[in-house]
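Trainee: Before anything else, here is the set of structures, which you'll find just below.
What follows draws every value from the coordinates through simple rules; no lab data is involved. These numbers were taken from a predicted model, which means no experiment stands behind them. Cβ atoms are built from the backbone, for glycine too; each structure is taken alone.
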Structure P
Amino acid sequence: MFELKKRLKPSPTIYITRDIERALGFDLDTPGYFIISNYTPFGNSIAKGRKNVLLIKEKKQLDTRELLQHPKVKKYLKGKKVGIVVFKPTQQIEKICADNDWKLLNPPAELANKVEEKISQIKWLALSEVDGLDLRKYLPPYQIKKCKDICWVNKKFILQFNRSHTGSGTVLIENEKILKNIKKTFPEREARIAPYIIGPLFTNNNVVSKNKILLGNISYQITGLMPFTDKQFATIGNDWALPRKILSKKQTARYKKIATDVGLRLKKSDWKGLFGIDVVVDEKTGRLYLLEINARQPASTTYESQLQNKTQNTINKTYLTTFEAHLASLLGIDLADCELIKINNGAQMVQRVTKHIPSLPKPKFSKKPPFNVIKYDNDKPGADLLRMQTTDGVMAKHNELSGVGKKMIDFIGCVKGGNVWDSKRAGVIIIKNKKLLIIERNKYGRRYLILPGGSHESRDNKLANTATREALEETGLRVKLDQSKKPLKIISNGRDETYFFVKSFTGRLALGGPEKDYNSKENSYKLRWIEIKKLRKTNLLPTDIKNKILSPTS
């Protein structure tokens, strides 16, 4: 946008953020745009050769408040007349900026808290004398009570404490035992309670400018899927392809009406810049309910803006990315004739810090995966560990991953095990009494069968060694490969896979290796013998290897 770039040159703006990815929704070569963030390998790849990016290297990752107080940052900002933008302001950040005479461009943290927090939000949404609207009509039916006064009514419901982040303050009350525990722990704490509405979630990023509400692209909000998170209501991704497939025109219009009314109320409250809303569609009635208002820059803004940059617009209007509109609004630029660029594809998923995945080593590649990967060094529960971005959707339908989405789960498992992504795979075909030895998998809701085997490692030298090693690790059997039979070779999703026939074996059948260590209810491994004649009706993967085993010429 010409006007934004024109304004930045005499009025420099510095985005200060813990994770540099949040500031990358804008052309980094624009004069007057600066970034201050933590040093990471990814951040270093961005900063290389640029004088407008300052990275702070410390023993631990610093949050925004700590970055603002860092001596190098203070020295860097000394004497500069700049505007400062942060991901989400706090009163501490505001005080630091005020004490140092730095101009913070974000709206007040007090207003953001009032809009976001579950109980103060009710008052903010109530009937307004200014616009004559009662926005509480968009909420699910609710009550506000102290925890000690909440009763179990033999029906699931949602309990939300005033403050919440990525689902941490939202609890599904499934039975009386859960409620009793909350009442005992927080008897005097107020909570908002509402019916548990089952259905898909949607979100979008909108911008309040001084003269217009700019509505962003609706995305399907991916929530609570393992292994990405161990919190049921935590957001772990966005898919911009799915909404157009499952939302009707009437539902889309209703969604835009909710976003517009919330934006107008924010404008009346002197808000400027980004905000997001989360909406659930009741799968029984099709009705839309407002669940969340994010009075800040939503985390999906950056990638949405990058997708928008790849979109060609031929209509004679001024089109902006969401991030550009955010910066322009914070700087008070007139956006009356502007629109946000439309997109209808692309997605991103985030692997968060969980009990089962507290950290991840650096990913290793033999070839580039079908998605972009950003690695983080966070260790706080729920924080980002890995971000995976694609120009395609990752959802086949509500709560069901597409092929690309499933590959992301496979990728996380590969990284966790320290393996090279898409390296050659070798496995074994063990047949006894016309039965085939397989491993039955339940992988985060995906149920299928595979043959014993795994990725080729440098220590194996030959693929045959990989096959015998993996057979011993996974089954407890020492196998002797059949040299008289030609191994079966396939290419599965671009990966070379070789399966060796076993002539004989010794030992006691027992699951072992990493599979035994990782075995859990959500990610289980079970050794089974299955009759060859029944193989065709099974979900043995890859399908090509099943067909080759069944082929008389194999």
Structure Q
Amino acid sequence: MLNSTRQTPTRVAVLVLICALALSTTAGADDNLLGKIDFPNSGPPEAQADFIIGVLNMHNFEYEEANAAFARAREIAPDFAMAYWGEAMTYHQSLWGRQSRNAAREALRRLGRTPAERAAKAPTQREKDYLDAVEALFGETEATRELPKYERDILYRDAMRRMHETYPDDLEATAFYGLSILTVGSVKRDYPVFMQAAAVLTEVWDANRMHPGGAHYLIHSYDDPVHAVLGLPMARAYSKIAPSAAHAQHMVSHIFSALGMWDDLVGANETAAGLEFDILGGKEDRTRPASHYVYWLQYGYLQQGRQAPAEALMRTARERLEANPMPNEIAYYGAMFARYLIDTEDWESGAEWAAPEGVEIPGAHYAFSRAVAAIKLGDLKTAREHAGGLQAGGGGNPEVALDEGVVDVLRKELEALFALAEGDGAGAVTLSRESVEAELALPFHYGPPRVVKPSAELLGDVLSELGENDEAINAYQDQLTRTPRRTNSLLGLARAATAAGDGATSTEAYRQLKTIWHEADPMLPALGEVKDSAQGTGEEIGG
């Protein structure tokens, strides 16, 4: 619904787009702007700084930096048992679903060949308990060696619960216990389990408002539209707790996304992407113009109605497709392409932004968006060819490597659009409703909608096109409960309500758009109708 008049984006350097806000807050390792914790241990004084930096980085999910810090600590003190514990833990990237079990085992075996040998080098019972927990996590005991990861995650959670109960004043045990609850619960996005984790983690937050894990893990606990308002204080705090951690700067945008706070989301990801660029040394062969942070940033720009910076990100990322892109960049470009086409509805631009010849884009979103564009342009033959490319997987982050459940929703949506294009309105509605039911059966996913064209929004579009505006209003409102303040849904709601004669609903939807688009590109086509709806208010809209 945001179909733009084509603009030629200026050749904006990546640094200008994603580093401007970040460089002023970038800190070196010595500044230790990662948070504050108190983690007593038996290591020698000269190894403490690196050990603490390792733990802080681990809480901030900066695992490479954490691993390097723990390695420095054990090199300083070869018998420092907790340094080996920390090094092994960096290979358990829990909420990302990654565990490098062999690397973790190798780290532990530098301390001793067996769990008994390693425990003998831990001077206190508390440190032995930390080691016992990690032995179970990585299957180093006889009882855990053959267990699958999920069962070992449960045993680790139970071990951390016992530590929390035994050492109630140990905020690190409490924080890692809370994180272990989230890890087990995240498999099916179990909300009661997430609230259980929040109850535990609140103890850390209340005791130390500078603890990065307390703020970070509570944001994960509240990371959905229903609970996100509870995480807003942590989101406001976390970026200040750990200003030198790129992930911390990005993480706060999870809450902003769930609440539709697009200005805050953009600011957070501009900072995060800039910090990542700086951490990688600004080297062209190591930077990632298409990445997790940039994808979120692009989505924020599109919600703000700022297509020019969104296009500039696209252009830089596309140029890298022919210049030795890093792993995942190609898949992320496909997601950015799909996001741009679906959210701007600038169907003709698909030819401009398509990948260069010879570059294959994995992931279903790319094929889906090209099929939608072809349908909208009346080329059903080409659309069916693209639809045939919808396949699950593709590698990389789950937001770009879609599972079969998400791909099934996309297939149903395409069937609905084909039916509509072929004059079968009733079939289009039925298929759209089936796509809504299929999406509702999936676990909730935070951030930019995992189904790139949210299914209830598509249902609203189909109903609107058929003149069934009262039902379209309900569909758009249902979508807005899942993706608050999403501008395509708001614009569809405003138009459907206007057509249905529902002035109150239309006025409120346009009012929200007016607020969101306060810096929108002047050439954004829908900006005109929002301005028309706001006549007489004296408020200015657009940049």
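Trainee: One of P, Q was used to calculate distance in nm of label points 7 Å out along Cα→Cβ at positions 160 and 384, giving 2.4; which?
Mentor: P
Trainee: Computing distance in nm of label points 7 Å out along Cα→Cβ at positions 176 and 392 gives 5.1 for which of P, Q?
Mentor: Traced to structure P.
Trainee: Output the label of whichever structure in P, Q has the greatest value of relative contact order in percent (Cα under 8 Å, 6 or more apart).
Mentor: Structure Q comes out on top.
Trainee: Of structures P, Q, which gives 1.5 when distance in nm of label points 7 Å out along Cα→Cβ at positions 264 and 304 is computed from the coordinates?
Mentor: Value 1.5 for distance in nm of label points 7 Å out along Cα→Cβ at positions 264 and 304 corresponds to Q out of P, Q.
Trainee: The value -19500 for helix-only ellipticity at 222 nm (-39500 (n - 2.57) for each DSSP H run of 4 or more, over all residues; to 500) was derived from one model only; which of P, Q is it?
Mentor: Structure of origin is Q.
Trainee: Once mean projected area of the Cα convex hull in nm² is calculated for every structure in P, Q, which label goes with the largest value?
Mentor: Checked P, Q; max of mean projected area of the Cα convex hull in nm² sits with P.
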